[in-house]
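Once you scroll down, you'll see the structures, which are given as structure tokens.
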Structure P
Amino acid sequence: MDYINLWKSSASLMNLRRRAKIISKIRSYFSRLGVLEVETPTLSHYSVTDIHFVPFETQLKILKKKMWLIPSPEYHMKRLLAQNIGSIYQISRSFRNNELGGPHHNPEFTMLEWYQTNCNMFDFMKKIEKLLIHVVDFKEIRYMTYRSAFIYYLGIDPLLVKKDQLLHVIKDVGLYDLTSKYDSISTLLELLFTLKIESQFNKNDITFIYHYPSDQAALASINNKDSRVADRFEIFLQGIELGNGFYELTSRVEQEERFKLNNVQRKINNKCEVKIDQFFLSEGLPPCSGIAIGLDRLIMLCLRLKNINEVIAFPIDRC
């Protein structure tokens, strides 16, 4: 191992100074908007049931109890929202045990998490747009529904397509080897969206994709006019996902059912069942919208760089 160079920061000192200025600008935006900055734990008694996350596990020896490093501050922040704290944000460390590989991932990363109370999804996207204008140089902002993106780029309707039709498209675009006979329509749509649609977004525009299928709702509310879609959106710049947002699900009963379904899906995918976070389910949320933005990625794109290691002091190989 080349210890001669690995002891140094992977980011230049100039980039670290520029990173600090961008974070300062983000904080100034929230200050003007009247959004409270909060701090919540990075250690938790519970993990998450999401089938895509692999958590870091640790042991609290004094209590002989298993604990986890958080994949995001979401659950703790929502416990504050349930106490009517009002609109809040946090810039915090997050941890995912399968986040490694490529120029846009590191197992430990910085998350910007923001919740705006009494704010619908469309009004919230406009507030996020103003934040991005405050920190990023880009040409235009585009809004597309998930459905219209599939129709425009691939010529299929994700809300009506049958599995055999979907597999035919996947074969035509050369992704069939990445599929399994056990894959659901939702899984196949995610494969196509990630590998064949995201990369086609205009590199100089910020793109909001909204109204994902209801079976991809995660913690979002189902749309009250079309139950086939959820009030969920994602943001992309230069073909890179920056953030995932929701008009938040406020029913703790419905949320518990989704957690249980996640565990069923985990079992199907040969993953261990995860104990449901009972602290999180103690109370329902007030009406609000929220988003999690990968701050390292945002800063990387602000500075027109290609790798988040250029804006992180010590990534995993230098810790």
Structure Q
Amino acid sequence: MAIPENVLSVVAGAAASQPPVSFWHHFSPGEASGQAAVDAHLRHFERWDLDFLKAMNDAGFPRPAPDWIARSAADLSDLPELTGSEPEFEAELEVVRSLRSRLGPGVPMIVTVFNAWATLRRLCEPETGTHGPPKIVAWDARDDTISRMLAEDAEAVANAVALLGRGLARFAARCLEAGADGIFLSVRDDWVDAPPNPAGSYDEIVKPADLAILDAAGEASFNMLHICGKALDFARFAAYPAHVLNWADRYAGPSLSEAKALTDKPLSGGVDNLNTLPNGTPEQVEAEVRDAIRQAGDRAFLLTPGCTYDPSSVPDENLSAMLRAARSVTAG
């Protein structure tokens, strides 16, 4: 297994002649926790000889009761203050510890953390245990539920988001203690700043919780901010105190070249996880990689998809093409 010495230097802002490469997908429900999760991550990482590992986090989120669902603003008073060591969190932390032990100290690893609003959405339906690539269309029944909650009692929603953010911040800190080099914080504003929700809801309700999570992981060497969906205010997220920005530059925008004018942070993306990877040819994947490296120019850059991909629909040949192109083309 190659030890990618350049990853953390790129994360710190140094351009590389060849960008570090990684990609990720959700594993099956049977591989969400325990040894099965560890083995699934290691098979994926070693099979593709990736430059860093993004640990998925699909083991579930603590609920007041196993079948508890948030249906009204009044229900939110059931949410407890979380310590970050609840069984669902501990299941993920044990995976992180095991991965670090198996990988050794030389492999950069970041752990997925969904922000407080995404977590609240998750709590508005039963735990399904099934996860896949994001949907471009943002709104669904969970958003209807939260909008009703905001109309019923906006303060209760704000308090719940803050409470969830504190618990997630404690979990993020424990990820570092468990051996992670940082977190992969997933944020998304088109679930929030859209009618009928009040204007400015993201900055007022969600942003403080985002920043609390990042602050808890502030000692990390590799925090990646994942801007999911189609950002309504990319510049807001570009100013967050994360080391690297990752987003779907191909299908959501802005492009890599446009983002260079919005931030001085290292960038992560370049390959379309929803179209080119599943539907394109290896030649099209390679062309997309070359174009991404060209757009990045002398900016520190990590070549990745814009988000998760569906392993059942992406040909191995396309993943091989992504790696081959990245490791044979000189940046600049």
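A short reminder: the numbers here are calculations on the coordinates, not readings from a lab. Small disclaimer: the values here were computed from a predicted structure and weren't measured. Cβ atoms are built from the backbone, for glycine too; each structure is taken alone.
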Figure out for me which of the structures P, Q the number -9500 belongs to, where helix-only ellipticity at 222 nm (-39500 (n - 2.57) for each DSSP H run of 4 or more, over all residues; to 500) was derived from the coordinates. P
Taking mean count of other Cβ atoms within 10 Å over residues 68-75 from the coordinates of each of P, Q, which one would give 16.2? Q
Output 53, 46, 45 (Cα extents along the principal axes in Å, calculated) maps, among P, Q, to structure P
Between P, Q, which one scores greatest on distance in nm of label points 7 Å out along Cα→Cβ at positions 92 and 204? P
Across P, Q, mean count of other Cβ atoms within 10 Å over residues 20-27 reaches its greatest value in structure Q
Which structure, out of P, Q, was distance in nm of label points 7 Å out along Cα→Cβ at positions 252 and 300 calculated from, if the result is 3.8? P
Which structure, out of P, Q, was distance in nm of label points 7 Å out along Cα→Cβ at positions 44 and 292 calculated from, if the result is 0.7? P
